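Every read-out reported here was derived from the displayed coordinates using simple, explicitly stated rules and does not represent laboratory data. This one's a predicted model, so the numbers in the text were calculated from it and none came from an experiment. Cβ atoms are built from the backbone, for glycine too; each structure is taken alone.
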Structure P
Amino acid sequence: MIQIRQGLERLTADLTELRESMMCRPVDPTPYLKQLDKVVGALEAKSNKVSLPKPPLDADEVWAHWRLLSFDLSKLDARQIRTLCVSPKTAMKARLVGALGNTQDPLKRWINFFGFVQAYFGQWRTMENPESVEKLIHNMLSLGKISRKSKTLDLWRKSLFFFSEEASRRFGKIILKNHKSVQESCAEYGIDPSSTLASAAHEYAAEAAAEELVQRDSLTGQELALKELQWISNHLLTSALSPDAYRRVMSKLITSRMADGMPPLRSALVNLVLDDERLGDPRLAYCAPNWRKIPDARGRLLAWLAKEMLQLFFNTLVPRDDANRRRAEFWLEYAKKPGKIKDFQVAVSADDRPKIRATRAETELRYSSVTGGKTSAFLMIFEGYGTEYVVIEFSETNNAAYIYQRKTFEGRQITIRSSSFHLNDNLKDRKTATGRILHVDGIESWETNARRQLAELGIRP
């Protein structure tokens, strides 16, 4: 109790001292406001003397005016010359390049030279007589005619190859060597990332990176290969890469021996393809044009998908017993060879959908539905002797596999990509079926009979 009383006494003493100090006295703002008024007045007086920036000139209008002056640069003022040098519309025109070659004074100004170089990068070697442009830039850089301290200028002086036909290849190699993104590399070397040169270097780097990865397949471990693919995907297979270049790169990766020998890498490639509109699922009609120029890659990817989905179908929807294991192994023989299964579709019954939702497949399973029964189905397209066939295997036992000519199967207002199939009317129609595969052993195994039956149609593993 004594300690509490002593504490209260100390607080009371401190409060009295605070009231008597300067901190408790009111502050007069008048002198501070007067000083602020003076500063504001000085700024207002100065603002009246500052001229507003002039709007940029129109390059086409300046060019037309220059034409009237018989293309004499000496008759243009500094703003007009700068406009011609930095505008992509005029900078690379042969008439201006020739005039600047005769009198290089305009390009001695850094703002003019920088804009001129950016116009060159933007139209890299697509302008008339690119050699004359490159010779002019080389002279300005190598002879030290631009008196300005600039890191970008120093880099250009040390890297004159940027102004040659070798620029895209060598810049692409720099991107790979430094393991930096195209955006970062362009910023470092003062190049507009949307320029023609940046795009060409991007394409070279992406294709070279893929080539380097697949060439290391016998020496590269799985973990390192996946890490490198991740870097390529994040930094080179970006939306800035042209669709044609993207398809060439992915084709190289998909058809490589490395992808065949590394299932995790294969799954990563499948996911990359399915998630990118530049390729997409080759089974879908709107994606088909994307694969037209790379048929080998399309066949390989379809084989991967068919094999993975067959395994998922049998592992998830089919009862696990020896008879069904034999069915899975039989069809996987046909799925292993690229291009053998031309297309496929999974059709799932209402009873089996919870099993599909519960699975954790690495690749998203797109499926149709089955009505009129509890069994699910796996539909496959095969190429026979000049005829395509639809072969349908079912999840439940005691169901034969049905074989149809594709034109007959799809002549009943359905296609393999239909969203729904009726079990008996569409999938198990004996009247229109070409044949059936019975999973019953006789003198020979059912597999032997089935291979013979399919071979007679021109379908072999």
Structure Q
Amino acid sequence: MVAIKVVGMGPAGRDMISEGSLKAIFMAKKVVFRTLVHPGAQQLSLEVKGAGIDTLSFDPLYQKALGFDELYAEMVDQLVSMASRIDDGYLCYVVPGSASVAESSVKGLRGQSGITLEVLPAISFLDLAFGALGIDPIDGFRLVDALDLLSAPNLLADRTLVGQVYSEEIFRDLVSLLDENCPDSKVVYLYHLGLPDELVREVDLSTFDPSLPKADHLTSLYLSGIKTDQESIGELWEVIKTLRSKCPWDREQTHESLSRHLLEESYEALEALDALSDSDVSQAEAMAHFEEELGDLLIQVLFHSNLAREEGFFSLGDLGDVVKQKLIVRHPHVFGTLEVSRAEEVVSNWEKIKMKEKGRSSVLEGIPRALPALAYCQKVIKKASQLGSSLPDDQALLDSIQQALAMIATDEGSRAKGAAEVLFLTTALLISTNTDPEAILRKRVDTLVTSIQEMEKAASDEAASNHL
């Protein structure tokens, strides 16, 4: 039977290696160090060799490997191969820290069949980090690898310990990531824990401290004061559920009673969106208003989701899963192998996938006829264009509008028909120039509203003056 014992050297000097681990090392037929780049490894390796035990390290593999996945797979293959040649006894594999914490090669060994694997407990860098920070892990924390965090910033969370910050370049990249995503977070630099030159210092993301020792394989970061998007939404979700259980008004609401609020909040969000292009209002002020109205709309989504949860149909998590899956399926050019080069191809593929999903025979299915006429017109024209029915060029549309206007001017009986044609062609013209007819008409009406308000104010001022 192929036998391998894995022991950890602890996170610092040789004194952190347990007696049980030392005994396992010196009773082995062969000892393999993952790396000698560790405060206690060089001395221990010399002692093992001095005891007449065959000893080597995997350090040369680091120079040849193209990536960490390949590196750890090669380590596992070699360990199993070497252990299989031992007839009486076992191979001892020695790793930094604890073999049970952030050791990919050990994970690979656990997945091997036909071997007897024993992993001995050891002190990890987590033990030293928690002690240095004065925190208790039972209160909650997240452990992430530095490279994983750089490739997936969504892993950012409050009380996160970032391990394996093994180079100054990685440290600088992490600082940039944190400064961009959570500039107000607290970042503690953990350097050489358990060694004479140990350093535990809070760092300022906005400035670089030249006295900070350069990050190496014994460097970690601890992040706190971070509130993620997921946490914020989760807290809002809990507030919605609390209101539903404790507020008399919220307890009385149903999907039907809330329908008008959903419509009103949608219109208010659209109005705030239109205001973003208003040159009379600062961008910061306009965005703050948009943020507020979008938040009110979000409340409606969460409230309806909570009602559905109470009814046993779906909850907020289910809603997220459904929408996520829909987006993945309808974007095969992002999450699949389909290749596209233009936005129009994306829209066309979307419609084809949607028709297949819904079992529809026409792109017009699913467009509510109860939509306001202008919105209904826009949707139908866009659906037609997705089928390859391109709009006439702008000049042809303008000529058609002129003809329709002439019909209105000369034939009173056809005035309604001509006006309808003008409205339709004008909508088509605006769509062809990527202009939203709804938004542009709303702005025009706002001009009339302003004019009416000015007239009312002038009349009010005149009446007040006459009264005096």
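Tabulated data
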item: Which entry (P, Q) yields the derived value 34, 25, 15 for semi-axes √(5λ) of the Cα gyration tensor in Å, for residues 36-211 alone; result: P
item: Per FRET efficiency 1/(1 + (r/R0)^6) of positions 28 and 116 (r between Cβ atoms, R0 = 30 Å, to 0.05), the highest-valued of structures P, Q; result: Q
item: With Cα Rg over 2.2 N^0.38 Å derived as 1.62, matching label from P, Q; result: P
item: Origin of the derived value 36, 24, 18 (semi-axes √(5λ) of the Cα gyration tensor in Å, for residues 276-443 alone; candidates P, Q); result: Q
item: Identity of the structure behind -18000 (criterion: helix-only ellipticity at 222 nm (-39500 (n - 2.57) for each DSSP H run of 4 or more, over all residues; to 500), calculated), options P, Q; result: Q
